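Below you'll find the structures, each written out as C-alpha cells.
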Structure P
Amino acid sequence: MHNRANRHAQQVLTVAQGRSQLAGPAADSSVARSWLRCLQQHNLDPVQNMAPAVIEHARMLERREELQQVLEIANNEMNSLHRQLAGSGHAVLLTDAHGVILNCVTEQAEKRSFEQAGLWLGADWSEACEGTNGIGTCLVERQPLTIHQNEHFRSRHTGLTCSASPVFDPHGNLLAVLDVSSVRHDVSRQSQFHTMALVNLSAKAIEGCHFLRSYEGEWLLRFHAQAEYIGQFSEALLAFDSDGRVRAVNQGAINLLGLSRKQLLGRTLVEVFDCHLDDLLSRASPQPSASWPLYTQRGQLLFAMLRGQPRRRVHALGTVALATPGLCLADPALQGAFRRALRVYERDVPLLIGGETGTGKEAFAKALHHVSSRGGKPFVALNCAAIPESLIESELFGYRGGSFTGARKEGMRGKLQQADGGTLFLDEIGDMPLAMQTRLLRVLEERQVEPIGGEPQAIDVRVISASHRDLNQRVASREFRQDLFYRLNGLEFELPPLRERSDKPALLDFLLAEEARGQPVRLDDDAREALLAYAWPGNVRQLRNVLRTLCALCEQGVITYAELPAPMRQAQPLQAHLLTVKPNQLGDAERQALRVVLEAQHWHISRAAEHLGISRNTLYRKLRKHGITRFDERP
C-alpha cells in the first residue's frame, strides 16, 4: 500500500516537473491542469492520508436550506439515476457550489464503504481540500468529467471512480454538482462513458426543472430546432418580462441562438425573433402542449411553446390605438390611412404605399400585418432594389436543389413560399426587372408559384408593395408593366414626410423610448425643440438613427442641445420649406393647432406642453402671442 502511494506521488511530481505524460493518469489535460493546481496553488501533499473535512451539522443545515428548491428537484432525479445503476455499487451525490456533500443516495448495505472513502454528508470535496476528484475538479473546470482511480491527486482516493456534472442556475452561475462515485476496483474508465452520459442527462434535467420553477408564473419560452425535443434536456429556455425583455436564458438557448448570455439579457424578443410581442403572447398557455414555428431575425427556423397566461391581440378595425405595434399613429391623417388600409387588406385587396425614402413604409406594412387576422402568420419582406437582377428570381420564386450551377443541394424556398398564409412586402417594387414583373403578375393571377426547376405549388399570399418612385411615370416610360401596376394598386396611399407630420412630439417620444431600450433617457427642452424643428430630409429613418446614437452616448440620462449633431444645431430648420407660406397663414395654423391640443388635454398646461414637446414657458408665450384663453371664441 505504501509503495503504491509512493509510485502515485512520483507520477504526480513528474507532471509538476513539466514532463508531460502521453499515457497514464495525466494524459487527460483536465487531470494534468488539476494536478498542477493542487501542487502550485493548494500546496497539497499527494501521500497525505487524512479523511476529508466535514463541516458542522448546523452549517450543513444552513447550506441545505439555501439549496432547498434544488434538493427537492434533485431528489427524484438522484433516486431514478441510482435505480438505473442498480447492482453496480454506486453512490449518487449532490454538492453545493463549494463541493460540500448535501445529499447522498446509495444502498444501505454499501453506505459504510462509501463513508470509509470519505463520502459523508457535510464532507468538503473541493479541489483545494481533497485535490483532483470528480466533484472538486468539476467545480473548477465547469464541465462534465470523470476522474478514474489513479487520476485522483491524493493516493488515498485512488480506489474511487467519480463521474460529475455541473448544475447551473438561470443566470449561468454554478449552483451544484451531481456526482456518481464507485469504490469498486474493477471499474474501467471505458465503463464510465455510459455512467457519465446518465449523470449529465440527470444534471440537465435538474437544471431545466430549476429554471422552470425559478420563473413560475412568468413568461417562459421553450424552443428547439426540432419540435420533438421541446421538453427534453437539450431544449432552450428563455424567460422574459411583460415588455418582452429577456431576463434569463439557459445554455440550450445560447447554443441555438448563437449569442452569448450577455448579448441576450436585456434585449427584447423582437430583436431576437422575427415576431411581434402581442402575437407571441397571444399564443401562450398555462400548460402548452403544441409547438409552432418561430423564426429568428437571422432566418433560422425553430419550434416553440410559450408558458403563461394568453394575452389577446387587439384587432384594430374599430379604433386604432396610438400604440399600434412598432408604429406611432398619433397623426390623425396617418390613423385614417391605417384604418382604410386594414379594411381593404382584410378583403385581400393589394396595397401600394408611396412616400419619400425613410418615411417608414415597411414599419407601416408590418404593423398592418400584425394587427390583422394574419398576424400570427409570416411577414416576409423583399427589397427589390437591394438584390442583384441575377438573384432576384431565385430569391422571389425559390429553386429546386441542383437546378443550376452553384445551387444548394437542398434547394431554397423563395419569398413567396415563405410568406404562404401571411404577407409578402415588396419594397421598392418600381425597381423590379421587367422579366420578374411578368412572372410576378402570373403568380398573383394564378395563385401558384413555380420554383426554378420545380413544379407549380399553390400559395395563399397577400401582397403589400411600396416605392418612393412615381410608378405612373415609370408605367408611361414603359419601365413598369401597366397590368402589374393595376394588379398591385388595389388601394394606393402616400405616407407623409416627417416634416409634415402633426404627431412629431409623440413620434419623438416613441422613438426615444424604443432606442433607450428601457434606460431612463430624456431630452432637455432646447434639444427637444431643435429636433422637432429640424427638416429631417431622411425622415423617420434619419431621426431614429440620430436618437440611437444620442442614446448610446448619453451618460447622465439627459440629452442636451450641445450633444446634438451639428446639422441640428447649425441649420435654420424648415426655413426653405416655409418660404412660400404667408405669415398670417402660419399664425392661423399655429393658433388652431394649439387650440386642438389644449382641448384634447382639457386645458392642462403641463400635459399640453409635454404633448407639443415644448416647455410650459414656451407654451405660455405662444398663448399670449395668439391671444388664446380658455374661453376665447372660435373663429
Structure Q
Amino acid sequence: MSAPLITTAPAYVLKSDPEASSQVALTSWRAFWQPVNLLALGWVLFQLALLIWPDTDLLIRRAGHIGFACALGLALALRGRVNGPVQMLAAALALAPVVYLALSLERLYDRIPELDPVLSGDYLLGGALLLLVLEAARRRLGAGLSILALAFILYQLLGSQIPGLLGHRIEGLDIFVDTLFLGQGGLFGVPTGVSAEVIFYFILFAALFDTFGGGRLIMDLSMWLTGSRVGGPAKASVVASALTGSISGSAVANVMSTGIFTIPLMKKAGYSPTFAAGTEAAASTAGQIMPPVMGAAAFIMADFLQVPYSTVAFGALIPALAYLAGIMVAVHLQARLKGIKPIALADVGSVKASLLARWHMLLPLLWLVGQIARGYDVVSAVTQASLLTILVGCLRKETRQPLRAVVEALIRTSERAVVVALPCALASIVVMVISMTGLGTKFTSVILDLAGGNLWLAAALGGLGCLVLGCGMPTTSAYIMAAILVAPALAELGFDPLVAHMFIFYIAVMANVTPPVALAAYAGASIAGCSANSAGWQAFKLALPGLAIAWTMMLQPTLVLWGSVFEVAVAVVQALTATALIAVVVVGWLGRPLNVVGRAGALTAVALIILPSAQLSIAGYGFAAALVLYGYRARATAQTARAAAIPGKD
C-alpha cells in the first residue's frame, strides 16, 4: 500500500468512483516486516549499493538483479496463499544461485567457456534459477512469455534433430548450461543488463516523483490545459497518459494510474464507456513511444545500435508527437460527432491552486530531460533527478512526505521492476538461443524469400511478425523479439538501422492494444465497466495513427534521422496530416458524418501524402483539402437551413 499523494481527491474526480480516491497510508511500521516488503527493500538497497560501488562485477550485478526479481515475483505470487516462512524459503531458493555465482567468481573467470567442464553445482543451480524465473514470470505475467521462452529452450536442446533450414548443430546440455548460467550471454545478457543498470533507476525516479506529487501535478496540468474544451476529459487523458507514460515504462500501469481519474470523467462528459476505455489505452500506449524513457526500450535500442541514447530519444520525438496529435484529433472529432459539449469544471479554481502548490515538482523532470539532452550519462541523470525530487518535494509543506511514504515508494519501485526484469531475463534467453543457433539469420532469409525481393512486402511481413511476437508481451520484451528477428531483415534490404528499429518498435508497441491480447485495453475496460473485447478494438482503432507514423518513418526517414530544416518541416507536415486523416477515417466525421466513400477518400489522401513523391504528396494535400471543404460547406449549409427554420428568423 502507498501513501496518499494528496489528502483529498480534487473535485474533478468523481466521488462515486471508489477506485478514484486516494490510497490509504499504512498505519504503522510493523507492516514493513512482511517478507514481501523486506525483499522489495532489499532489492532497492542492492541496486543503490551498485551506484555506490560501480566497480562491482558485471555478472554479480545482473545475477543479483535477476535473483531479487525472481524472489520478489514468487513472494508476490504466494502472498495471501502461504505463510511468511514459505515465502522466504521460495525467495532463498531464488537467491541461492546468486550466492553460488559470487562464491565461484574466480573460477568462472579462469575457465575457458565450452572447453572447461561444467560442474554438478552449475547444472543444479543454473537449472533451478531457470525454472524459478520461468515460474515467477508465469505467475506474474501470464503463461505466454514463459511458454515462448520454453519453446526457444527446447529448440536449443532438440534443434539438432530438425532437418533442413531450421535445424542447427549445437548439441549438449553442458553447452546450454555453460552459456545460460556461467557467462554474460545467457540469463545475464544485454536485456537483463539494461534492466539492471538503467531501467530500475528510472522506475525508482517515477515512484519517487509520484509520491511527492508529480503524478498529481501532471494530471492537474492536463486538466487545466484541456479539461473545459470540447472533448476536454479525453484530451486530458491523452496529455496526462503521454507525460506519465514517458517515465512509467508500462502501458498497463499507466492505464491503472491515470485511467481511474480520466475514464469516469470521460463517461460523465458523454463518451461511451467503450470509447473512454479505448482512449485511455491508446493514450497510455502512446506514452510508451514518448521520450525520454519510451517504455524502457530506448535504452535497449541504443545498446543494440551502438549509438548514443540521445540519438534514439531525438529520433523518436517527432513521430511520438505526431502520434499523439492523431489521437487528440480522433477524440475531438468523436466529441463533434456525438455532440459532446465542453464540461464546466466547477473545480478549475482548485486545479489552479493545486498547480500553484506543486509547480516546483516540474524541476526534477526538467532537470532529467535537460541532462539527457546534453548527452549526460542517463543513469547519473536519473539518479540526480531522484535526489532532486526528494529535495524539492521536501521544500514545501504541500508536497512534503514522511519517511514512511518514501519507504513505500521504494517498495513500489521493486514491485514495478519485477514486471520489467523477468521479461528481460526471458528475453535474454531468447537472444542467447538465436545467437547460438543462427535462428535470426534464418528468420531473415525466410522473410526475404517470402517477399521475393520486394522491399515493402518484406516490411509488411516484418510488421505482421512484430504484431504476432508482441501479443501479450510487455513493451520491452516485444521490442527485443522484433529487434532480433525482424530488424536485421529490414536493414539488409537497405533501410537505415535506426529507422528499421523505430519501425518495428512502433509495431511491437501496438500489441498493447491489438486484440485478442490487448492488455492495456483490458485494464481500461475493468475501470470503465465495459466489454474487454470491445475496448480492445476501440483502442486499436484509436491507435491506428501509430501504424501510419510507422510507415511514414519508412517512407520519410527524415522524421527519425533529421535532415535540413526544410526536409524536417516537410516530413512533420506530412506526418501530422497523415495522422489527422487517419483519425478522420477512424471516427468517420469531418464537418459532417462520412460514409464509406468519404472514409476511403481520406485514406487515399493519406497514401498519397506519405509517398516519397512531391507530385503525389501535393495531389494528396489537394484531395484532403477538397474533403475538408466539402464537409464543412455541407455543415454550414445544414446550419443555415436549421436557422431559417426557426420562427422569427428572416
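Here are the numbers for this structure:
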| read-out | value |
| --- | --- |
| Top of P, Q by FRET efficiency 1/(1 + (r/R0)^6) of positions 53 and 197 (r between Cβ atoms, R0 = 30 Å, to 0.05), largest first | Q |
| With relative contact order in percent (Cα under 8 Å, 6 or more apart) derived as 8, matching label from P, Q | P |
| Per Cα Rg over 2.2 N^0.38 Å, for residues 229-308 alone, the highest-valued of structures P, Q | Q |
| Distance in nm of label points 7 Å out along Cα→Cβ at positions 85 and 205 - highest-scoring structure of P, Q | Q |
| Among P, Q, structure where mean projected area of the Cα convex hull in nm², for residues 77-340 alone as derived comes to 19.5 | Q |
| Which of P, Q leads on FRET efficiency 1/(1 + (r/R0)^6) of positions 61 and 357 (r between Cβ atoms, R0 = 35 Å, to 0.05), largest value | Q |
| Which of P, Q yields -24000 [helix-only ellipticity at 222 nm (-39500 (n - 2.57) for each DSSP H run of 4 or more, over all residues; to 500), calculated] | Q |
| Origin of the value 32.0, where mean projected area of the Cα convex hull in nm² was derived from one of P, Q | Q |
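Every number in this text was worked out from the coordinates using simple rules, so none of it is lab data. Computed from a prediction, not measured in an experiment: that's the story for all the values here. Cβ atoms are built from the backbone, for glycine too; each structure is taken alone.
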